[in-house]
Every structure is written in C-alpha cells, then in structure tokens.
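None of the figures in this text is laboratory data; all of them are computed from the coordinates on show. Owing to the predicted nature of the structure, the values given are computational and were not obtained by experimental measurement. Cβ atoms are built from the backbone, for glycine too; each structure is taken alone.
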Structure P
Amino acid sequence: MEHLCVGSYVRIMTSCAIPAERKFDPFCEKIMLSLCPVGSTVFSYTSADGYEVTYSYTNFNKIHSASQNLPTEVMQMALKKDARVIERYFIQTIIPAMEEARKKNAVLALKNVILKDATIADSTQLGTIGNLTKNDLRNKNEFVLSEFLTDVFIYAVAKTDNMIEAAFTKSIKKNFYTAYNLMADTIKFYEVTKPRTAAAIPLTSKGKFDKVFTPVSSETLSISAKHDLQIFCLKFDDFDFDYHGLWRHLRNNIGYYVYSRAQIETYMEDDEISALAYDAIAYIKKAIADGKLPTGNELGELLLYIFLEQVLVAPKLMSKVEIGNHGGFMTSESSGIHLLTANETVPFSQVILGTSMINGNLQTAIDSAFADAQKLKNRKKDERRFVESNIFAASFPSKIYDQLEAIILPSETGGQKPATAFGMFVGYSLNGVSAHGKPVNEYQDDVFEQVRNDIKNNVLFIESKITQYGLDGYSMYIYLLPFADADEDKKDIMDKLLQSGGGQA
C-alpha cells in the first residue's frame, strides 16, 4: 500500500532530480539540510542529553530505506523552524537540482501517494505554509511548487511513521517518475509574485547579510502587482539582539551608502578605500551639525539601502544622503532610489522609491511609511527627475551609466521606461515576549513565534493602507525588523556609528 513518509518523499524527489543529483544518500542529505541553520554543510541535531549528533550516509540510507525512524529532535526541527525559511532553501537548493521536465511528475507522485495512503484522514492538515487538507488535494490541480514540496516535506518529517509499508518505500526506484509522464498536463504551476531578480549593475553594499539578520517569515499580499513582504530578526547574543553585529555591518556599508559610485571609484583609484567609512561618518556628522541633514531617521534610511540591495537585489541609484549632497538643486521626499530588474518571461525593470520608518508601535510605523509612499506617488515625476538629470549621470562611472541609460532612458532602443515601485523598511519594538525563567533557546523560539505573528497579524492592515493611500497596482517591497526598543535603539545605534571613527571590522 502507498504510504507517505520521509523515506518515500526522498525517493520520489530523487527520481525527479537531474542526473548529477540522482543518488539517494546525498540527495537525502541535501533535502534534510533544509532543517539546519542557514549555511550548514552537514546534517546534525542536538540530542535530548545535549550531544551534537551528525549523520553519515549510513544514517541517510536507513531513512530512505524505511529501516529507521527520525529521532523526536529532528521531527521537532521541522515543526520549530519557520516554514518560509525551509521553503527558501527549497527554492535556492532543491528545486534547481530537479529535472525541469520532472517537476510535475514529483508533484503528481506525491499527490497520488497521499491520496492512496489510508493512514492519512481526509481532514488531515497537510499544509504549514498553505491551508491544504487531504480532501482539498483531491481536486487540486494548480500548485506553487516550492510551497507544496515544502509543506509535504514538513508533514512527512514531523507527522509520519517511516518504518511502516517499508516494501512500498523501497519499491520507489530512480525511474519511478515515468509512471506520471502522461499525466503531466493535468496540473499546472503558478508562482508567487516576488520577481526573480538579477542586478543590472553591480550592487554597492558589502558583507554577508545572513551573518547579521535571520529571515523569519514572509507573507503574500492580495494585490496583483509584484511584491515582497518579509520580516527578519537580528542575530541573538543570548537574550539580546546582537546590536554589535549590526553596528559592524552598518560601519562597513556607510561609505557605500553615502557616496556615489563615481566618488567610490576615485577612492579606489587613489588607494584610499580604507578611509571611505571614516569620511562618510565625518560627512554625516557635519551635515547634521550644519542643519543640512534632518535627524531622526538616518538608521531607517541606511537599513532601507541594505535591505533593498541585499534582499531584493535592487542596486542603489542614489541614497537619501547622495541626493542631499547636491546643495538643494533638487529636493526629494525619498529615503533612497533603487533599480530592480527581473528575469521574468517578459523581463521588466522598476525604479524603486524608498520610504523608511522606525517607531515603537508597529502599526504606527507601517502607517507612516505608507503615508510617505503616498507623497512619493503624488510627486513621482519630480522624484524620477533625479535619475534623468546631469547630476545623476555624474554620479556613475561612464561604463555603468551607459548601462543604466539604456534601461532608464530607452528612447534609442525603443523600450519602455521602468515603472515606479515602492520599497519600505519598517522597524518597530518587539512586545509580548518575556525572558523570565526561560533558557536561552526557549526565549529565542518565543521571539521568532512572536515575530511570525507580528507579520501575519498585520497583513490585512498593510493591505488596508495600500488601498487607503491609493497605491493599488504598484509593486510593493516591504521589509520589517523588530528592535528591543525601537525609539531608543535607533538613537543609540546611530550615536555609536557616528562616534566609531570608521575603523575596519
């Protein structure tokens, strides 16, 4: 009898992999690594008595041969880790390892096995990302590939017995996919609305984003335009957010945020790149002292730059500070201007006008960011003049500007100008999580759970603001980050950054 378990899941997926990946033991390890911390290269877990247990190919063989159940600790890993983070691993690592022509075979095979598995009741909730029961699955013919594969994997790891119906599991050979060749046209895939980005020009920001920030959850908005809505956490220092790691990341990027690409190239040509952060900090301090740079939101603007470059892969065109460098020749309401290019079936590009807000109250911060986006929408022609001006041209080395001109001013090529989109960074104070009487791991798990709820509980509020401020139809790229105390932390972090002297990390 057909039976869904982690063994049968791994064998079905392996049968649909590209030839170089079609080996049960290593592909089992590749899939199981989705449960480990980002960047892990070997699968391991912490046992109940505190020991670190690392799996070998012998262990993986026992899993996909249905001769061993997963330990409770591994099953808990699947339940505790955010499903969207596991999904992103599947998007980045597992799906690219699948044969394009066999992706539908994998979905059809898993669907068939689940429907024929008598141990799964019709009312069983299979989905963690999506709301999907076995009964729903009977008539389901449209799938988001990454969501379905992730949901079924989490269910298989956390909820099934891997040792029953072992004969069926072991009967799944590498040609198992062929049984579904003729059924491939009965289902179709659709994709979530985040574009597949590829930077048209080099990014400017430096450092490894995932050493400072942890992706916690993402949500889909009920708007037709391309969009991305994600929430992140800073790495932890026991019970505290690791603000020192954030400070180092900001310090290493502040020069690339403040100065234009042409100015940075001059620093490199003069072999003075080590002075970039020092000079940028001095510039901001003087601008604040001279009243030329409004104070209070510098951290939000700097983090907007980092998130749009390092999460959305949308390179900076001009930062808030760069725009202000030009002596008031033009004025801007934007926290920064970026360029997004995407490798869709029909490639497109967007000029992203940025807003940023850090406020202790999450909904107040969201509302303020959207109110600023409305101002940008109302004067978008003025904002876009920055990327069509001589000032803009002078901010780039000639080679890069030539690339940009073909995208932003495509008159000679007959193309269309990039559409306007909006990018937002929203910082707020984390509330409702007590550390009293808890071990570190339990407290951190509680923080992640609260953060997941923060984004989930505000999706409808965000959608109401999109409608209220007349932003329907525009692409929205929104990134949220909690602080221990947003109002105090944004001041303390910038005070430390501006007094740091710009030393190297």
Structure Q
Amino acid sequence: MEKIFRRLFKQHFGKPPVSILEIAGDGSSRQMHRLVGDAMETAVAVTGPDPDENRAFLSFSRSFRSIGLPVPEIYGVDEKAGIYLEEDLGETTLFDAVTMARREDPGADFPAAMVPVYQRILEILPRFQVEGGKGVDYAHAYPRAAFDRQSILWDLNYFKYHFLKLAHIPFNEARLEKDFRRFATFLLGADTRHFLYRDFQSRNVMLRDGEPWFIDYQGGRRGALQYDVASLLYDPKVGLTEPLREELLEHYLDHLEQYLPVDRERFRQHFRGYVLVRIMQAMGAYGYRGFYERKPRFLQSVPQAVRNLERILETGFVNVELPELRAVFERICGTASLRRKPAQTLPGLTVHVGSFSFKGGYPDDQGGHGGGFVFDCRAIHNPGRYAEYTTLCGCDEPVIYFLEQQPEVEEFWTSVRGLVESHVGVWLTRGFSSLSVHFGCTGGQHRSVYFAERLAAFLRQHYPSVHVVLAHREQGRWPAREQAELAAAGAAAGAASAPE
C-alpha cells in the first residue's frame, strides 16, 4: 500500500514523500494517510475498499472542480488498488471550529463568530445542488442514481432495525411499515431533480484559511433540495438553536433563488419531512455504530437527535398522517436513558496502556481485576538490530519511520485497534472501570513502545471520556548512557508518555 502512496506522490510532486502519517478514521471503512514531502508539500492518500464508492467520489470530484466548486483536487489514482491521492485540505473541520469557538464563548447559545461561516456554506450549497447537479454523471452514483422510494425506505428501515430495535423502543411492525410507505410518497412530492450531497454535515466541511471546502460526497445522487439543508441545520453534533436555524434557512433560500424559482411555503412543508428522515438516518447510524459495534462515541449524539425530534413534535410534526411513527417518536423522547449522554450515566473507565520486555516477565495487573490484553510484537521486524536505533526508543521519529515502512506493522495495528476498541465500547456500556492493554517485545524499547504510544494517542483522540494511563516499564532498566540520550526525546513526549 505504501509503495503505491509513494509512487502516486512522486508522480505528482516529482519526488517521494519523507513521511507517511495515519489520519484517524471517521467511522467508515476507508483508511487515510497524510504524505509529507521534504519541502512540506502534503497530500492525503485514501484507501477505499469499495470500488463503486471510489468511482463515484472521483467522478463527482472532477465534475465539481470543472465548475470551480471548492472540493479537493485529485492528484493521482490507482483504481485497481482502490487508492487515490488528493489535495490536503488541512485538519480543521466545521465541527472542530464550532467546538473551539464554543470554548472561547462558553456563555453563548451558539458562537457568533461561526454564523458567517454557516452563511457562506449555505451560499455555496445551491451551486452544488443546481449547477453541480447538471454536470455530474449519475451513472456513477452509488448505491443508487436517485434518492428515490427505494432509498428512502432503506433509510427508514435502517432506523427501525438499528435504532428502534437496539434501543428497545416498542412499535407495531405492520402499522409502522404502512406509515413508512405513506411518508415516502409525501417526501417524493418535492422537487427531486437536483444533486443531493447526502452527508452534508459538520465533519464533511473543512475550513482552510477561513473558507469552507467540501469532502465525502461519494454518496451523492439525484434528489430533493431540502435534504442537504436539513442535514446541516439539524446536525446533532452541533446543536444549532431554533431561531438560528430559521435565519440560516432563509439565507439559503435567498441564495437558492439566484438559480431557480422557489415556492417557499411548499419548500418548507417538505423541509420538515426531510428533517425527520435525515434525523432517522443519523439515528440508525448511531445505533449501528454505538449499540451494535459498541463504539460509544457515536452514542454521544443521540441526546441532541432526541431533542431535535422533540422540537419537530412540538411545532406541528409534518403535513401527513403518520400515527405509528409519531407514537414511536414520542416513546423515544420519553425514554430517559436516550436523553442523557452515556458519559453522564456510566462510571469512568481507565485504560492502562504499557510496554514491557518479555525478559522481565509479564506486566503487573495495574487495574486489579486481571483483565485485558497482552500483545506480542516480536513477529515485527526489530529496529534494535541496527546500530543507528539502539539508543532510541519507539517514540522517536527515526524508529517510527522505520516501523511504519514494515508491511506487517499496519496489519498488526489494525487488528489491535479493532480488538481494543470493541472492548472499550463494551466496558463503557457495562460500566466497568478498568482495562489493561500491554505490548511486549524483546527489549521493551522499540516495537512495544511504538504501539503503546500509538494506542494511547488513538484512545485519547476518540474516547475523551476515557482516562488513559501510559507507562513504559523498561525505561527505568535501560543503561544510564541510553537514558541520557533519550532525555531530549522523553521531554518532548512527556505529556503523552507520563502517567496522568
């Protein structure tokens, strides 16, 4: 995989990258890496296992770029390997920017500094929908060319099976199916001739130099204009206030009228329906990732989604009779456990992460319960065999670079991450307080340290409610000369490697 990354990078920039860094996943099956050149030129390599999804993204990207829409440039593609190299838009998503602005203005219902950003995004959205919709090749749309009746029913059943059933919300199957069919007919009464971005939410808008750029539109297809506006304004991860939603919706409609005539009353009638179907689709995803896959971070958005449903119920629901669906929503809103974030109802979890040498035996049970993992890293090529690495450890850049060139490292890491993440999800759900994860190698200096550092960083980024304690057992057993040479690196990594 990395050979392909390097080849594509060299073809575009004229020289290979000097480093390849993993980018934390977004919940999809794609893997992303940031490639950095010696002059700090960067690109993002995306590995997508689904060729149809890759084909849709690449086709749409070229169409959007051709009319000047702010989407990443595609630098190179290896279609057979499922890898493409794209422009690096940085690391700041709209969600990140809102989160940072809230910290700076904690007393505000919504940070005033972010309102112009949302306005700018909603000024660009009609161009995607109307101008972009005229140029894209819907033959490449995946999994369907349109958000039609079949697509709508898929989303509604996704909500039924992955949220209602897993959250133990009672319903009458026959009556709910009848409502689903009636609801789909109502939704398709809207104008469905334009491009539907599909996942138009705060994590799929990047901010670079204050300007919005757009990613992850590979699920796009022909559909109703209302869907994407609903996705952005009712994004549970952000929680816009109702007056601001109204203001931003009007701003969007003002700019949409530059591209086509708009019957605002009719638009709003269908808008409420698309708000509901978007909330239901998102809740299905939260249920699947959270309840089924045991990834509790996805359950953090459920309380806000419930509040959004509650707001729809309070302000008139939708202009179609859906008695069983309405009853289901009322049951959801009346379920106390769904209105509270998991972190508020479960005791804290501490994950003890550490490295050790097998020469000194297995590590002590720090959690006091005897549970957890010990991973043996000795099947991975050992940097300690080379003189230039003998005085370094697994948190030093040269060692990290060496290890990440070994093909078995990423395979080992993927397996470890999957096992640990699954257990963390179960432990949080069941209210357990401690989990131990240790990595062992021959000397406890290179491979084990590298994986312990990497896992600790991953857990801190993706599970902010989890307390991570990181320790490298063999550091105190290294000769004095080696400890002295490690001091500089240790100071830089101290915040990450010292027990919290």
Structure R
Amino acid sequence: MKKLKFPSAQTILLIIAGLVTLLTWVIPAGKYETLGYNSADNTFTKTGITETENLPATQQTLENLNIKIPLEKFTNGDIYKPINIPNTYHQLKAKPQGFFDFVKSPIKGVIEAADIIFLVLIIGGLIGIINSTGAFDAGIGWLANALKGREFILIIFVTILVAAGGTTFGFAEETIAFFPILIPVFLAARYDAIVGIACIFLGSTIGTMCSTINPFSVIIASDAAGIAWKTGIWGRLFMLLACLTIALIYIIRYGKRVQNDPTKSIVYDQHQQIAALFKHDKKVIDFNGRLRLALIVFTLCFIVMIYGVVSIQGFWYTEMTATFLVGAIIIGVIAKIKETDFIDTFVRGASDLLGVALIIGIARGVTVIMVDGLISDTLLYYASSATEGMNKGVFASAMTAVYAGLSFFIPSSSGMAVLTMPIMSPLADSVGIGREIVVNAYQYGMGLFYMINPTGLILASLAVVKIGFDKWLKFIMPLFITLVVFTLIVMTISCYL
C-alpha cells in the first residue's frame, strides 16, 4: 500500500477555500454599518445596509455613534480605512457561494494580491541575476569561513534583526525576499533549511506579534480602541524579549542537533533536493571588486526598501518592486551581462518564485469568498457576544483565542484592527480592565496562530524551499504550545496588575 503524501500548499489552500465556501451556506450572512473619513471635504461617510449618508467630521458625531476614538485619529490619517460601527450588526439575506464562486476565488485573489505578487516575481528575477554573477557564491563561501565554529551567531543575528523589523514596522511579507538569499548561508553553516526558515519567519512573526511601534498593528489597533499606542508598551516589550529568548533557545538546540547528526533533521529525506535547489559553486571564486560592488548594490536594494517603508510616505509595494528592478539592471551593467542573457536569466529567476506568488494569490482568494459570502462580520459579532461579561482572567485568554480564530479568516493585521477594535475594545470596560488588554489579545492571538496559519504567509515561505506543511508542523508544535501557554499566563496575570 502506497504511503499517503501530505498535500501541497496550493492543494491545502484550495481545500480550505472549498470548506469556507461551504461555510457560507451554514453561517448566517450579516454586516456592520461602517464609518469612513473623507479628507477632501472633512466629512464622515456612514455606510448602512441600504443607504449611505454624509455626516460632519466632529467628535460629537463619533460620540453619537458610540465610537470612543478621538477625532484626530481620523483627520491625521492614523485610521485610514472604514471602521465598523458598534451595535449596528444586521443579519442579511444569505448569500451562499457556489461552485463557480469557488473556482473564481483564486483568480480574484491573484488580482487583489497583484502588488505583492509582482514584488515576489521581481525579487526572483533579481536573485537570478545576482546568482549568475557568482557574487553570491563568493559571499557565502567567505561568510561560512568567517563563522566557522560560531554558527549560532548567525541564528541569533538573523532572528533578532528580522524581529526588530517586525516590531517596528511590521516586517512580514517582505521576508519572502530573504529566504532564497539566506537559506544557502544556513546550509553552508551545516544547518538545515528548517533552521533558516525558523530564523526568518519566526523572527518576523514574534516581532509583529509583540509590536511596540508598528504602525500597521499596535498603533492602528490602539487608535481604533480609543487609547494611546504607548499604553501597555512595557508589557509588549517584555513579551518581545521573553518570546524571542524562548524561540532562540529552541532554534539553537535544534540546529546544534542537526550539526552533530544530520539525520536528526526533520527534512533529512529532502537533503539532496534542497541542496540542489540552493546549490552554490564550492570552488574558490575570486571575490574581486566587481563582485563586491554587485553584492553592495544587492544589499542596498533591501536597505532602500526598509528605509522607504519606514520613512517615506506612500512608499509601498510599487516602489519596493521598482527598487528591486532597478537594482537588477544595475547589477547586470556591473557584471557586463549581455542584454539577451539578462532577460533570460531574469525570467528564469522570476519563474522560480512563480509557485510562491500563486500561493499568495490563492490564500487571498479565501478572504474573497468570505467577503462575498457576507460571513466575516457574522463571525465577529458572535465572537464579541461570546466574551461579553466574563471573569477578567478568562476574558483575556478567551479574547486571545478569539483573535487567533478570526485571523484564519482575516489574516491582515491592519484589516483586523479597524474591523474589530471598535466592537471588541468596549468589552474590556464591561469586565473592568484596560482596553490595552484587548489590543494585546489581538496582537498575541494573531501572532501565535500566524505561526501555523495556512491562510497567512507560512505556506508561501515553505514553498520557496519546497518543504511540506506537515514537516513545519512537526518542527514548530513544541515551540508553539510553549508560547501559547506562556502567553495565556502572562495575559491572565496582566489583568490583575
């Protein structure tokens, strides 16, 4: 009897899309009324179930709608998406999604995620160009020699650096660019690909989970909850340091086992396949000035990306994609690559990440089905009703679990914040705790589930290195359970401090 093989990332997501399609036939359709700010004429637009009206952009308008958010949070752009208005949920006529809606959802998802998909493809092209120059091979060889006997420094450095990006500006989707670059470095250090994925993906996940000044997470959530974003920052900083420490110990111990005995690797049966995928020429390459300059330009692309996202207003996927495209062209000129060879190499590099791009689009398609089937707000309504009036400690843990569950359907941190905070944050008042507890529950719940959330980024990340979701679960589950227990204990204690 043939051994059953765990399905691919694309198949897993299509199965999930099919199940969500069936849920639209079971879960009642419903929707909250929304409020959006118009900067052009300084008014609010209240979108109801059957009609839309313009309202004056005043604090009195917000109070009349039971929205406890300062007006300046809208006028200065902190809240830039329409928010749900509390106590306005209406059940609507069911809108179940059919077979053709299911079939069209991946296509709609690809269209909606076109910005990040193009970013991934252009990054693939850039990596193809830098690999063809030999600069990357030379750099890996140099780094492997420099770290000999101290490879654990690589784990600590990469994880902390990526976590710093996550906690400050929400470094998440951008990490896709780093897998093809850093995995060969980890392999050269005698680790396996799982260690590389863990350092990059978990670093980003824990950083965003324990966001301190991340505008796309803690700041927008605090604004939507009607509190200052600095409220509760010391608790989040403690969680960041504690969770990072736990994760680093776990990764380093696993990595040491693999170094001592490669057969202990969870992906040992794929050792040759992964090595071939990320093979680099082991012969000595003269790390000359031309190759050094190519690597400098390559590195500058990522520095420009990070600086632009953090410091330049409106610098987003289009600008990031253009940065990597220009970088690839400059490297081609430096390496004196012929025009036809440049195009062929760039296209081959982009095609290597085409599977990753499609996974991102299919995952977005799951959200499309929910929105079209009008069940997103229904799930939020029942989740808020279930936690109302609970004991403090139970409420904090339950709210964390609720946000973990909701993140399966709404994987966007900013989207989750504006949709749920106006509804969820007032529940803290009813149990006698600060609203920052709800903000923390939102962050920790989303962050913890993100580690294994198939509608998040993990399947796309694993696809880069051709590793199955089942093998990731085998690696991550002991750490995941440890972090869940630790987080729930911290959340319960924080309610009584």
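One of P, Q, R was used to compute mean count of other Cβ atoms within 10 Å over residues 229-236, and the answer was 20.1. Which one was it?
Derived from P, not from the others.
Just checking, which of P, Q, R has the largest value of relative contact order in percent (Cα under 8 Å, 6 or more apart)? Intermediate results must be reported in sequence, preceding the final value.
Numbers: P: 16; Q: 13; R: 25.
If we compare relative contact order in percent (Cα under 8 Å, 6 or more apart) over P, Q, R, the biggest value is for R.
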